[in-house]
Each structure stands twice: as C-alpha cells, then as structure tokens.
Structure P
Amino acid sequence: MKGARSRPDHLPRIAITMGDPAGVGAEIIMKALKAPILETLFPLVIGDRGILEKVRRALGTPWPEEMNVLDLKNVDFSCHSWGMVKREYGRASGEYIEKAIELALKGEVEAVVTCPIQKEAFREAGYPYPGHTEMFARITGAPRHALMYLHGAFRVVHASLHVALKDVPSHITEDRVFDVITVAHEGLNALGIERPRIGVAGLNPHAGEGGLFGREEIEAVAPAVAKAKEKGLDVSGPFPADIIFSMLRGRAFDVVVAMYHDQGGIPAKLLGFEWDKGKGRWAHVQGVNVTLGLPIIRTSVIHGTAFDIAGRGLAHPGSLVDALLLASDMVHVKRGETLTAGGKGIIRT
C-alpha cells in the first residue's frame, strides 16, 4: 500500500470508514491524520484511494506517510461529483462499513470509527437500516444497543433514535428504557467509569406532571428506573428534560438517558458546535457518537455529510479527531491498560 507503515504493537488498530464519497469524509480524514494523533493509534482507512487523492490535491497537502488505505475501488472516479445523492455512493459507503465490521469481528482491527453516510443514498442502494447504529447492531448480532452522544463529560444515551417524532411514544416502553439504562451503565464501564451515575429524562413536559401531560413516565420510565435500582445501578429519574441536561453539565450525573433523538442531540451539539458568523461556516465541530452494546468498539463523528461544503476544503476535522481519540482510549480500557491522567483521548475530561 502506498504510504503504508508497519504497525507498532502497542498502538490501537483503528479502522476508519470513508463515508459517502460525495461528502466530507475523505476531507476530514486527510485533515485529522496528522501528528500528534498518529502517536496514539494505527489507522487503516477503508474507502476509495481516488477520492482521497482528489482531496489531497485540492488541499495541496502531501500524502500522509502514516495513512494506510484499504482501497475497495468501488467508486467510478471519472464521473465523481461532490454533494450529490447517488445510489452507487450509498452502496460504496455500505461496503466500507461491512468490511470494517468484518475486520473488527476477526480481531484484525480493535475499533471502527465511521465518517458520515448519506441516508437517502444508503436506502437507494438497498440497505434497510436507518443509519450506522442499526447496521452495526444487526451485523454484529447485538441483542440490545443504544447510541451515545459524548462531548467530554457530557454524555447522552437515547432510548429511541431514528424514528419519526409522532412514533416516539410507542418506543418508550418499560423494557426498552430498562435496557438502555443497563447498556448505558455497561457502556460507561467500557470507558473506565466503574459505577456511573445515570439520570433519566422524562418524555413529556415537566416529566408528565403526575400524568397531567402524559402517562409514559408513570407507565414506562419510572418502572424502568425502579427495576434498574433493584439491580444495583445508580440511577434516578425521570427528571424534566428542560432541567436534566443542566444537571448533567454540572456533573450531577455521568450520563443521561434521553427519550428521543433531538432531546439528547440538541444540548450535546449546542455544546460541541460553534458557528462563525463572519465566515458563514462552522468554526468548531466537536463531539462523538458511540454505539453501546456491541461486541466491538465503534465511534463516529457527530455530524453529517455536509454536502453544502463538500469538496471546498472547509470541513472541520474536530469531531473525527475526538472519535479517533475516544476509540483509542476504549481499546486501552478493553485491554486492561491504565490510561494516563485525563486519558490519552477524551474519556475523563
């Protein structure tokens, strides 16, 4: 492989999927894989070399000597275009994911970090999954799973994820909330936090106000919390969603279980994203997605394909850097190795 280097045995072996070939995945990879991050992990990029080379030329940077590429050659480079929804791009991004999972299950890599896919193209390519999380869970056979947003010590796990808002209440059952509380506990164990404090948000305004604004808290959330307490977990709630995230930011909890996608995503991205009004683009994009409950380690950027800026050299690599550092930390914890103060990455910030 061009530019490949041998693998130091102590560095975590991390597969990085390129994401949709029309998005910013290739660009943030080229920007992220620089010193000092390469001192903490051994990266294997799974994607298309032609797209990576196109980005390299546009950025005017040398090919990183440390970047190892598994080139699936599944993009017609002659007619490649940025920011376009194409079935072939959905298929290509799906094949990157499948190969990364295969390598992880075989133990050839120790973690997978994913760049963003375009969900419409993904669906057009025949993949039946709403997103990465569901695909990883299905292929790895994970019996229960959940997505966690992480920005430093601000951690949010979701009881429901890629479903329409009108369908969320049907997903908030006692069994599901209990499973997510349990997965959150186990997931923070994987981050090196032995007895995490878990707060649980309500679904309705004021957490239902004793049934006045909805009964999901009474019939599903509170019973799940009680059941988890009986199992010895440090969990409390449900709390109104408009206060629990301030409590999380103040370190009352190590993680919060949110009831739906935007309930947890908005506060996490409010902290991690910074818009530059003068330049009309993102100044900082920080934070990580982690899929909990899998037999393998998977982290991801917290943003999408950014078709509006793809190919323009404007993409911020911060979230990918965070995802790589967190994956590296999680590998060290899984190995039973001691992290340095603060962790090598972002676990204990």
Structure Q
Amino acid sequence: MEIEERASHGDGHAQLALALRHESEGRHEMARGWFARAAQTGQPDARRRLAENLMVQPPIRPREGAEMMLSAAMGGDAKASFICAAIAGQASNEPARWHQALDFLAQAKRQGSAEAALALALLAGSHPQEAPWDGVVRCMDAARDAALAASHIRFETPRIGTCEKFASPAECDWLTARAAMRLTDAELYDPASDGGFRNDALRNNRDAGFNMVQSDLVLVQLQARIAALMALDVQEMEPTMVLHYAPGQYFAPHCDGLDPSFAPQAREIARNGQRVATLLIYLNDDYQSGDTDFPELGWRFKGARGDALWFWNVDGAGSLDPRTRHAGLAPSGGEKWLLSQWIRRRAGPQQSAYAAQWTSR
C-alpha cells in the first residue's frame, strides 16, 4: 500500500502514521519499530509516542520508556513534560521528588499545555506557580497529615476504616473529568485465563483506568496520600480506576483479593502479589441509594464527596478474608463516581513485615 511504501522510503510522516495504525490495531511491537524510525527522522510526537509504547505496551521496558519521555520533554513536547511530572512524583525514594515533579509541570505549562496549567493551579492553590515549591509541598504534606488524622476504624476484623474529606472537591472534579472522556464497559478478571479479563453479568457499570502515561501529578500525589494512610508503598499500587454507575448499574457482591485455590489466580499472586487492600474515594454524592454494601457484615456505607473507605482483603496472616465481600449497589437516581485503588503485596520475605503493618494500624 502507498503508506507502507512511503514509510519504507524514509517518509517520517508516513512512518508515524503507520505506527499509529499498528498501535490502534493492537500490533504494538510493529508500532514500536515504526515509532523508532519516525523518531530518527525528527518527526514531532514520535519520541513521546515511542516512550508511551515502551512504558505501557508489552514487552514493557519502563526505564527505556522513561528516558525517551524525558528526551521528548527536553525537546519541547508539552505532553511529555506533563507525563514526566507524574513519573518524577512516583519516585518515592527521592527526597526532592515533589519539587522535580512540579518543575516538569511548570515546564509543560510554559510549553503550552492547558492541562498542565489547570493541574498546577489545583496543586499550588494560593501559592506561587513557580519554583521554589516549598509552600506547595507543605500543602501536600498537610493534606496527607489531615487524612491520617481523620481516619476512623469501623471494624477491627476484618480491618475496615473510613476517612472524611480524604480528597478535596477540586481533586474529585479533576478525576471525574479526566475519566469521563475514556469510560468503557467494566470487565472482570477471568479465572480461566492468566491475566485476562472478560465482560460478565456480575457487573454492568463503566470505568476508566489510569496507566502511567494516562496518569498525572494530581493523581500521583493522591496516591502518595493513600500509601501513607495504608502504610503500603505506592509502587505496590495497581493502576487507579475511576468507576461510573448510571441508575440501575451495579457491581454484585465480590471479593477484591485473589483466590489462591484457583490456579490462574495463584499464578497471578506468585507473579505480582496478593491484592491485599482496597481504597475507594467517593467523587460525588448527588445521587440516590448506591451504597457500598458488605453483606457478611450487615453494613453499608455511602460516603460524602471526597470521603474514603478502605479495607484489607486479607487477614493478619495474609489469607483471603471472605468477610470483605462487598457490592457496589445501583443508584436509583443520579450518577455515582468512585475512585478505586487496589494495592498489592508480595508474599515470602515481606510477609512478616506486612503482618506487622496490618496489626499496627
């Protein structure tokens, strides 16, 4: 075909177009090769597109992808700078991570990103939107400390708690708006496959996930708050999901933890760890009914906007706890929006440390 011929003869526009077509058709490795060739011609967007492919499409090469994203950002790509802000914010072992992340966000704003300007305004509040970022970082720390102080234990066993005003109204609106444009029919983990998903009558709501290139610094600093509350590392979090329920839509009773008695889920636990904890943030409250129901406990909860509900899916020994079976009940009116964050933990040498953390909270 004409586009293949032009791409083969070194046309950077055709190479990028061909890579995007392969990407849309699920041929990610072929797309990767053409993105790389387009990047060598200096085609705008090609380096960022290659970085995105490396970071989220198998075979994943995150370090190489992050380096390519940085190169694109330094080359003037505003979206790449926006993504670099999220990458820098996830470097939990780096003391200056928030300053570095905010520098990238300010760079994206200077490069023309309206999205970055909005995110920076949300995070900075009344503080100056330029370095030094000490006031902004102090506000992030204060939000974290307030969340820890507002957490209340509802059940000791299974371990369930709530936290009022965990997220601000501005953060709730930001997450809802970011998810609304990408909602798809929600799926379930398929126990008959290794890591696959399927549509199922158990749930009929919609959701939107946030992988590394779909994330942003607003979400990343909220994940850091979650990690502090749960005493778990942000690196152990699955990609965040935002859930949407229209009237009549539901998620029937289920456990978030993986069942090691099913061979595929046992293999998933061995690869990526048990899903030990869940945290939900209620992004709005202007809907009727739609509680989160724990049938084994005879308890339901419906948070106000910004409130969080958190629970451990396993007991202190790390075994799946069936008492945490829960349901997302259908709203009878209005739309329900929730953030859902699953947190993993590997077994083995870390198990004793996990047990200590579980019993200390």
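Quick rundown of the values:
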{"item": "Highest-scoring label, criterion being mean count of other Cβ atoms within 10 Å over residues 132-139, among P, Q", "result": "P"}
{"item": "Source structure (of P, Q) for helix-only ellipticity at 222 nm (-39500 (n - 2.57) for each DSSP H run of 4 or more, over all residues; to 500), computed value -10500", "result": "P"}
{"item": "Read-out relative contact order in percent (Cα under 8 Å, 6 or more apart), computed value 22, structure in P, Q", "result": "P"}
{"item": "Entry that produces 20.6 once Kirkwood radius over Cα pairs in Å is calculated, selected from P, Q", "result": "P"}
{"item": "Mean count of other Cβ atoms within 10 Å over residues 12-19 from the coordinates reads 21.5; which among P, Q", "result": "Q"}
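Every read-out reported here was derived from the displayed coordinates using simple, explicitly stated rules and does not represent laboratory data. Bear in mind that the values here come from a model prediction, so they are computed numbers and not experimental data. Cβ atoms are built from the backbone, for glycine too; each structure is taken alone.
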